[in-house]
1. So helix-only ellipticity at 222 nm (-39500 (n - 2.57) for each DSSP H run of 4 or more, over all residues; to 500), computed for just one structure, reads -7500; which one of P, Q is that?
2. 19.3 is what came out when Kirkwood radius over Cα pairs in Å was calculated for one structure; which of P, Q is it?
3. P, Q: which one has distance in nm of label points 7 Å out along Cα→Cβ at positions 91 and 107, as calculated, at 3.7?
4. Work out which structure the value 2.9 belongs to, where distance in nm of label points 7 Å out along Cα→Cβ at positions 131 and 171 was derived from one of P, Q.
Structure P
C-alpha cells in the first residue's frame, strides 16, 4: 500500500500545495509511514522546476519506507461528467476510506457513467469516486459533513476555509427528489479539476 496525492501542475505551479502536504503528512503519521518533510519540499520543488511549461495531472506516491515517486499525465478536456448512485460497500476499513491510499478497490465500477456517487447505509450522500461532492441549492453551496466516512479532499477543505461552501448533509430520497425537480445542481470538486458539473442519473 502507498499513499498518494493527485495535483494539478500548471506551468510549474501547484494549487493548494499546502493542503496536499498537510494531508499526506498527517496520513503518513497515522499509518506509520516514514515522511521526511524537507525532502518532500525539495522533491516538489524539483518537479516544478523540471516541468515549468504545460498543464499536467501530477501523481506523487509515498511508500512505507519514505520513498517518493511521481508520474505526469495529460488532463483530458471534460466539460461535465455523468454519475449514478451506488451504496458504499460494507465492512471497509475506515483507514482506507479516510486516507488517500492505493487500496481503492472499493471505488471500482463498470463506468456505465463517468463517476459513481456514493451514499452510506443510512442514505447519507458521501462522495464521488474521484472527489468530493458539492451541491448548489438556491444561492448556497453545500458539501456533506465529514464524520470519518469519506476522504477529506483538498479542494473541499479549501472552499470551506474560504467560506464558499457550507457543510450540510443530504440523504438519498430527498436528494433524488431534488434532482428530479431541478431544485439542486451537483458538482464534482477535486484539486485537479476544481469544480465540474455532474449529471446524476436517478
Structure Q
C-alpha cells in the first residue's frame, strides 16, 4: 500500500512538471509569434519605403510625411467605440486617409497611406504592437527629414511580462521613453 502512495506521489510531481513546461512553452511561443509577425511587417514596410524612394542628389529619399510622429498607430484618428484598433480603423478606410489603391496619390498622400496600412498590419498581427519610423539624418541642413544615405530605423515594439518574477534582460533601444517593459524588432535601412 505504501508503494502505491509513493508511486502516485512521484507520478503527481512528474505531471506537475510537465504542466509547468507546457505553460512555459506556451508563453515562449506567444513571444516568438509576436517577434515573427513584427519581422514580417518590418520587412514589408522596408519594401514600401524602397518603392516610394525618389532620386535626390546622390541617393534616394522618401517623402517627409513618413516621419510625421502622429502618422503611425492611428494617433491622428479617433474612434467612438471601444473596439480593438484593427476593428475600429482598418475594416473600413477612414475618410481622412487617402485611398491610394488606385495609384492616384501624391507622394505625401502615399506616405500617409503607407503609415495607415502598416499600422493596420501591425494591429492585425496583435493589438499591443506599435510601429515607428525614425531617421539618423546625415544632413540636417537640407529640406529632407531623412537625407539621401541616412539610416532609417523601423521599430515594432510590444509590451512584455516577466513570468514568475524572473528578471528579463531588456533591450534599452526598445524601452526609450517608455514606462513599462517592451521588446522590439528593429530594421535598419539605408536608401
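Coordinate-derived values only; no laboratory data. Computed from a predicted model, the values in this text were never measured in an experiment. Cβ atoms are built from the backbone, for glycine too; each structure is taken alone.
1. Comparing all candidates, it corresponds to P.
2. Matching structure: Q.
3. Clearly, the read-out refers to Q.
4. P
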